[in-house]
Structure I
Amino acid sequence: MTQNEIISPKSVLDEKGHPYNFGWARYPLFFYDQGSLYSYKQMLTESDRYIIHSPTHMFIFEIKDDGWLGHMNISIISMRDKKRSTQTFRTIMPFGSYQLPVDSESGSVRWRGGYGLRRRKKTRLEFICMDKGAKIIKADIPLFGHNRSLRGALILTPQEEQQSLVTNQPWRTANKAFRYIRCSPWYFTEGMMQFGSTEIIFNRGSAWGIFDWSRCLRPKADIRYWAVASGMTDGKLLGLCVGYSWADFSMGTENGFFVDGVLHKLDQVTFHIPLSSMHTVWRFTSNDNRLEMSFQPHQERIDKSRLFFHNSTRRQVCGFFSGKVQLDDGSIMEFQNLTGFAERSRTQF
């Protein structure tokens, strides 16, 4: 399949607010004017997600505005056993009140939330963009799952030669719908999070960060498969991002591998999920025979939400990826036990 690589800045919307300029890019070259989507704001979905992991723990921070329902979700996963703590703060009909930036390279998010006036004043999360692509995550949550607190800060530092997988995709069955996303699975991470009486320390060189950024005018229904991971292989930082949905990927898939921050683009990737159980080994293959990969599940998180016209279910399975991939220069890179997760999400509005 011939894909359309974008190499110069392009708007994802024309002067009438209709999506166009579909394809993929190695850098955040796309841009859009959110004001032109004002009449469709109830159909606009915006989300920022950060996945931080070390040999012992994985943290997932996600802020998402689905129009009718928004949430701030934080998960702490132990990679040594099957323990997990999750806290979700929901907002009914946020309609842009999270003030998520339209640019993935600038703009910060500062959020206060919780249940009850007293706790709302004390619960804080910040996602701060710094110079040269660095990001800072700050958390101060007095009451997090099982009445423990979560406090600390993490610094995400990019590779020196950094590329991302950026796509702008349409839907064949919904003329106004589009998905504009960026995935960057190559951050060095350092910092500390205090969870109750436990200090969880992330050291540069053994802790990694993944940035997943999405802005879309959604269709009435969608099913999406997506997987991401990162880690060291033969002294190189390897990251992966693969997935597909009901969107039209003919001009650019969201599949690629990163070696020390440099993108090696893949065509179509298929998830082979066992029908018997999502907790057994998955397989991944590509139509160009460049990828052979397995996924060993570790534990699963199921997230369901329903409000008015909004109905979504997401099954998120964290675990370890192993296999081999053919890079753009024809060489083969083998990898073992990259930490990440795979998910299947279904939405209907």
Structure II
Amino acid sequence: MSRPSFDLAVMPGDGIGVEVTAAALEVLHAAGRQFGFRLAATEIDAGALAYRRTGVALSDEALERAGRADAILFGAMGWPEIRYPDGTEIAPQLELRTAFDLYAGVRPIRAIPGVPGALAAPQAAGIDLVILRESTEGAFASRGTGLLEDDRRATDRIVITRHATERLAQSAFRIARERAARRGGAPRVTLVDKANVLRSFAFMRSVFEEVARGHPEIAADTRYADAMALELVLRPWTLDVLVMENLLGDILSDLGAGLIGGLGFAPSADLGPRHGVFQPTHGSAPDLAGRGLANPTAAILSASMLLDWLGDRHGAPAPRDAARAIVAAVDAVFAAGRVRPPDVGGRDGTAAVTRAVLDALRGDA
């Protein structure tokens, strides 16, 4: 019986994106060998440095190649001093979301055993929630279309549609149901908005509540964004699936990452009807580039999400089993105190963390 094979488009990007992507690929290939599947990876040139070299951050050819892949592994893109003529940063990841209709930004916030977080409360070890960010509209719909009037006034717009809200809410209830089946406990979906101020958010809430009525077996509630920021700091271990507009998700997911040790431990996936992009939530960190200090954990966990998604999409148990094994290896490494990367006060760089995870994956640690 032949082993299943999957085609990956790999976009390392800029700065530490290149380093953590290489680490994630090493773990992916090791998992494939161990669990009996193949991964064919094609590297695609894109990002800020590509823009400086060629004048194009994401070429049509690169986009077409990525679109043919089974999944896209993404590093980090951007460079502070490299910008478009209007002053905005190079961010091909936003173009990917638009091109492939990647409406669901899935950002797990999970405390890893042994990793120091921001909270001293003993319950913080139980933080395990998901921020689900709508990634195609909201405030980000104004990107490239905002108006600057005579250097006196700038305006942007927020776009909320029924279609995007319905499918995001349906995804939230599906994720909550799957999490409850895996973890136990009662599932809960919480919409985070500013419906008390903005008409667009009030509309989003009304659509969410319509969808929620179709899932009576799952608790559903709503919170204003400012109140949720407070709750994330005071009682994050009580939260399950938080669904929200693009800009709010961008902000609160970074807050969530801070609770579990920082962006170096925060993976993500941008999912659409046919495509999936998997990346750490951190940026390119040019100051760390080439020094071997970048924490690859978020990239490795993003690779685990990639395998889980591939397994579900193709009905293949081997990638799903590998995904769980990678998460278990990461947890084992940090729980035992074998490594401590610089972003949480240690000295173990990219290679040391990767090597430890590979050892744990093989059962050698």
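No value in this document is a laboratory result; all are computed from the given coordinates. Quick caveat, the model's predicted, so the values are computed rather than measured. Cβ atoms are built from the backbone, for glycine too; each structure is taken alone.
Taking FRET efficiency 1/(1 + (r/R0)^6) of positions 63 and 223 (r between Cβ atoms, R0 = 41 Å, to 0.05) as the criterion, which structure among I, II has the greatest value?
When FRET efficiency 1/(1 + (r/R0)^6) of positions 63 and 223 (r between Cβ atoms, R0 = 41 Å, to 0.05) is calculated for I, II, structure I comes out on top.
Assign the value 3.6, calculated as distance in nm of label points 7 Å out along Cα→Cβ at positions 159 and 303, to the correct structure from I, II.
II
Given that helix-only ellipticity at 222 nm (-39500 (n - 2.57) for each DSSP H run of 4 or more, over all residues; to 500), derived from a single structure, equals -13500, which label among I, II identifies that structure?
II
Thinking of I, II, which structure, once mean count of other Cβ atoms within 10 Å over residues 7-14 is computed, gives back 14.1?
I
Output the label of whichever structure in I, II has the greatest value of relative contact order in percent (Cα under 8 Å, 6 or more apart).
Checked I, II; max of relative contact order in percent (Cα under 8 Å, 6 or more apart) sits with II.
Can you tell which of I, II yields 1.2 when distance in nm of label points 7 Å out along Cα→Cβ at positions 127 and 191 is derived from it?
I
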